[in-house]
Every structure is written in structure tokens, then in C-alpha cells.
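Following this line, the structures themselves.
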Structure P
Amino acid sequence: MAERRYLEVTVGTNIVMVLDHRTVEVFDRTAASTSEVARWHVEHIAVKAKPSKSGLKLTIGNRLADDSIAVAGPRASMTVPPENEAAVIAFFDEVKAARV
């Protein structure tokens, strides 16, 4: 059985992303970044990251076979401030490592 992982990362003051074993959840106290319940299995999550002047723009959603993000299903979009970028990149490295 795979090692049980638990990791949290904070994005700004309102968003917490959690890796709980093989599930990723995004919690936003303002609900501004998420379209609905934002929860994915590590095998089903896709992340698109694009640098911008204000930080790293992330789009998170259901992963299709070609690694693109599905139009349907839960989504989260946020701008990661520069001071949180390294932690967020490390978080998603752990998410990828949790895949089989």
C-alpha cells in the first residue's frame, strides 16, 4: 500500500489546499476561486500554471487522457502570490508523486 501523505499549503490569506493521502481539496473561505466542491483524486487532477506579473496563475480541474483540463466538473482558479509559489510547486510535486 502507498505511503499515506498529508500536506497543506496556504495560498494568500483565503485559500488552503490539502493533499490527504490520494485526495486533493481546495478550501476558499470566500468561495471566489472554486466553482463547486473542489475535490479530486490524484489520478484525476490536472493543473495548468502560467506565470504573470502578480504571481503564478493556476487552473485546477479534471484531467483528461491528454493531460488537459476538462471543461466539465469542479474547477479552481487562483493567482499564487510570489511568496507562496515555491510551496505550491512543492505541493503539486507531492500530488504527482502520490499517483500510482
Structure Q
Amino acid sequence: MIVLLLFLIPACMLVGAWMFTACRIGFHVLALVSAYVFGIISALAVYDILRDDTVFMTNIHAVFNNQLFLLSGAYLGCYGIYIMWKCLLTELRKE
């Protein structure tokens, strides 16, 4: 199911970006916001571990309980695949 979604979501993003310019801009803005959220949550998790002087390799996995972290990471993964498909199709169209 997850593998199917990895193909389906970026394909829908490609179609949406091709049909509507606003979708393309929205995808870029959402990726920027997701990158900031992902980075801030990661940095705060590392900061908490360093501040509390705990074992890094066992406590860092608590960040995976954060739904916002998982959601932003999932979107960035789909967005990355969308960008790769877009670049590939642009290169194929040039030839």
C-alpha cells in the first residue's frame, strides 16, 4: 500500500502542477514550511538530549512519536520524488 502511494501521490502532484500554476506554487511553499518544521523539531530533539546529558542513540528515537515531524518528513519525501519526476520529464521533453 505504501509503495503504491509513493507512486500515486507524486503523480497526482505532477498532474496538478501541470494543470494549475497555483498548485505548483503551493507545493513549493508547503515544502518550504515542511523543511522548516522538520529541521526545527530535529534541532529541538538534539538540544533536549544535549541539555539533559542523556544517551543520544536511545533518546533521539522519541522524535518519531511527533506526528508533525512524521507528516512533514512524509511530505518532503513525496515532494522530492515529485521534483525528480518533473526534472526527468523536462529533460525527456527537450530531446
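Here, each number is a calculation from the coordinates, and none is a lab measurement. In this text the structure is predicted, and so the values were computed from the model without any measurement. Cβ atoms are built from the backbone, for glycine too; each structure is taken alone.
Compare mean count of other Cβ atoms within 10 Å over residues 15-22 across structures P, Q and report the one with the greatest value. Can you show the working numbers first?
Values: P: 17.6; Q: 12.0.
Structure P gives the largest value of mean count of other Cβ atoms within 10 Å over residues 15-22 among P, Q.
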Per mean count of other Cβ atoms within 10 Å over residues 39-46, the highest-valued of structures P, Q: P
Parent structure of the calculated result 0.7, given that distance in nm of label points 7 Å out along Cα→Cβ at positions 31 and 79 is the read-out and P, Q the choices: Q
semi-axes √(5λ) of the Cα gyration tensor in Å from the coordinates reads 34, 14, 12; which among P, Q: Q
Value -30000, calculated as helix-only ellipticity at 222 nm (-39500 (n - 2.57) for each DSSP H run of 4 or more, over all residues; to 500), assigned to which of P, Q: Q
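Which structure, out of P, Q, was relative contact order in percent (Cα under 8 Å, 6 or more apart) calculated from, if the result is 37? Spell out each step's value before the answer.
Numbers: P: 26; Q: 37.
It was calculated from structure Q.
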At a computed 2.6 (distance in nm of label points 7 Å out along Cα→Cβ at positions 23 and 55), which of P, Q: P
